[in-house]
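Just so you know, all these numbers are worked out from the coordinates, no wet-lab data involved. None of these values were measured; they are calculated from a predicted model. Cβ atoms are built from the backbone, for glycine too; each structure is taken alone.
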Structure I
Amino acid sequence: MVKGVLVGFGIMLLLALIPIVHFVGIPFGPFIGGYFGITAAGGYSPTPAKRALVFGGLLGLIILVTTATSAVVLTILTDLNPWLIWAPVVGFTFYTSSMGALGAMYSQLRAAQ
């Protein structure tokens, strides 16, 4: 499962780094990463929904760690209001985990047909 999550995270980063594509790649990156990342994920789960939720949770955990690290650095180095720094961290984490789970679920449902 970790291999698939890292593949999904890599797809998200790749879509964010390409100029012009990043306007579409950043919002849809978690869904696309979940769609292709779940195929690289190993392991067995009795239901596709459970597997997709675990995938989305792990992808959200990686995003939480990376964004929280940068938020801690910003909180220490700047005098910005902490709410302005930490609210996007929470929002982006929830968005990434939910869209990654939706992409993984959609991929599994398409493969089952």
Structure II
Amino acid sequence: MIQKYSPGEHIGVKDSGLLESAVLRARSSAFGEDAYPFIFGKAAALFESLGKNHPFQNANKRTAFAALVIFLQLNGYSFVMNQKDAEDMAVHMVNHKYSFQELSSIIQENCIDRKA
């Protein structure tokens, strides 16, 4: 992704612990209960953690967005949002403009259930 959109930028994982934390957040539990029982909460947790943790040298927001789209596809959903709105969503997310619930709702509102 970096080579395509930002040639010449540093590539690679900056902090593997932050990457692992981001990936595992969507699967976390609290007091024996799934912390994110619904798919859109899991998607938001993955997107938010990858974007805010900055585990990569560069392209953290783009990678977070790509992971969001792929995660939803793997779970039977298509994420539909124009490029400008998607860019704004990623920037607002990393700048703490959304609560977690707002982010989860935005994701849900822009999904099409392909299983239906």
*asked:* Quick check on the output: -30000 is helix-only ellipticity at 222 nm (-39500 (n - 2.57) for each DSSP H run of 4 or more, over all residues; to 500), derived from one of I, II. Which one produced it?
replied: I
*Identify the structure, out of I, II, from whose coordinates mean count of other Cβ atoms within 10 Å over residues 60-67 was calculated to give 19.9.*
II
_One of I, II was used to compute relative contact order in percent (Cα under 8 Å, 6 or more apart), and the result was 26. Which label is that?_
II
